1. Quick check on the output: 15.1 is mean count of other Cβ atoms within 10 Å over residues 157-164, derived from one of 1, 2. Which one produced it?
2. For distance in nm of label points 7 Å out along Cα→Cβ at positions 69 and 285, which of 1, 2 scores largest?
3. A value of 4.6 was computed for distance in nm of label points 7 Å out along Cα→Cβ at positions 29 and 45; which of 1, 2 is the source structure?
Structure 1
Amino acid sequence: MFGLGGVGFGGYGFAVEPYRLTTMRYKVRPNGWPTKLKLRIAVIADLHVCEPWMPMSRVREIVATTNELKPDLIVLLGDFIAGHRLISRLAQPIEKSLWAGALSELDAPLGTHAVLGNHDWWESSSVQKERAGPTPVGLALEAAGIPVFQNDVVRLEKNGHGFWLGGLGDQWAFYSRADGLPRNGRFDFSGVDDLAATLGKVTDNSPIVMMVHEPDIFSQMPDRVALTMAGHTHGGQVQFFGYAPVIPSRFGRRYIYGHVEEGERHLVVSSGLGCSGLPVRFGRPPEIVQIDVEA
């Protein structure tokens, strides 16, 4: 009986849940947010594009579903390419011009904006060796007309009310060794993130919304940032009665998923859309995130 149950759970995790598409909705009310500024943000994270688990037909479905939400702003939170290291011989890459071109069809009045994730940096051996970008993934997005933020900000307006959109460089951009092997432990990476420099580019008191890939930086995020949006954890990707075997965070479950409030600070972590490690999901289906920000 237990053996049959295990087969059933395994089959569902490989063949059903990774192909679902859900929309998770949050309403966030940051302290001091302008009363007349209502902002809808659509979040796409962790696509991990590849054949056969995230094919172009799936990417186009995600784009169409996101556009149907009628967001004011769309953010892409990194890990655009596949991360199936254990079964890389089965995961076939898709040309960057194809998936980036599909993402260019995302439609929002305030535009589509992106940050890169760790897999986007790890993909290139030359980037790892030189410890510097640009990355092929970032170049593909920019060629498709999607700006890629690395410790940068832009001021946007809706109905005459301004806010800042920031994007932090990836915190796990480089392996601790150029040969791709860990030095001292599971989270022994270095990044291209510079939070102080990013916030230093803000020139007025308008609220700040921050794009990051890994949520760990939230522990350092000042109250000045109204909302931080992250991906990376996949919400654990596999959940058994609330237990996740793998959580890629130094903080364990603290920032694993969902709307996290610490004091006056708000974080929303998406479970993402693709898979990393193995093409399996259980208890944490793929999701597009809709965040409605208002006073």
Structure 2
Amino acid sequence: MILTRRSLLAGAGGVVASSFALAGYAVAVEPNLLLARRYAIAPAGWPQGLRLRIAAIADLHACEPWMTLAMVERIVAQTNTLDADLIALLGDYETVNRYTEARVPMRAWTRALGRLRAPLGVHAVLGNHDWWQDADAMRREAGPVVGRRALEDAGVPVYENDAVRLVKDGVPFWIAGLGDQWAFYRGRRRRSIGPHIGYRGVDDLAGTLARTTEGAPVILLAHEPDIFPKVPARVALTLCGHTHGGQVRLMGYSPIVPSMYGQRYAYGHIVEEGRHLVVSGGLGCSGVPVRIGVPPEIVVVDLGVEA
């Protein structure tokens, strides 16, 4: 085959056109999709006959124009159709950065989340952005952050190193919520990856689990998945967000993952030594507003059901 100037120009034009098409998809198409990602998990020691459906919402990052109030309301409406026994909110509810044009009013997105409905309630934890968006809490290095107060005003309980006992079909279990692991950062600028290079949390795993008694199974809600190696076997399931699945994920690989463990906890259902972790790909965008290969998702976990 002989390459000519015309064929080279045509090839270059095709590459440019494909690049523009991919960029358009990453910004305008995939971030506006909405999927229900389903998992069926039967943890060891889970009470026989107990079936529990959890719908999990992670990483809304409400802001204009990338996660509008209308989109939050769409997510709430779809979640309410999933027949979940309980709904878990996994943190990072709003964001402001150089790519956002305006905030979604806090009272608006919290009112929307307050319309979530499930027989066993809605249960929330906070994420790093919920701390970082509250300048006063960052100065004090103490909560409660304004997002927590607004969620609770909307009727959504928020757990920071706390737990609640629930019962389904006469069988008790616990929902435990961990304080955020990246709440504070040293210096003037946030570092990009991992608590090992500058983040300090308000998490207390031992204190949280000490609140769960009776030997009943525990479901742990935690924003960042980096806590998972420390989670004991008595926890039936750990649910996390934060990573967004890398936001760009191709053939099971995410080039950038905000975790000290890299790909290990980037996305999906991970089983280690019989312990179960599900990491949501989330719904909004953090930093650059693009998604490729990891569309926005509501996670649905059916516990006590074989895959």
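1. Working: 1: 15.1; 2: 19.1.
The structure behind it is 1.
2. Values: 1: 1.5; 2: 2.2.
Top value of distance in nm of label points 7 Å out along Cα→Cβ at positions 69 and 285 goes to structure 2.
3. Working: 1: 2.4; 2: 4.6.
Only structure 2 yields this read-out.
Since every read-out is calculated from the coordinates, none of them should be taken as a lab result. Since this is a predicted model, take the numbers as computed values, not measurements. Cβ atoms are built from the backbone, for glycine too; each structure is taken alone.
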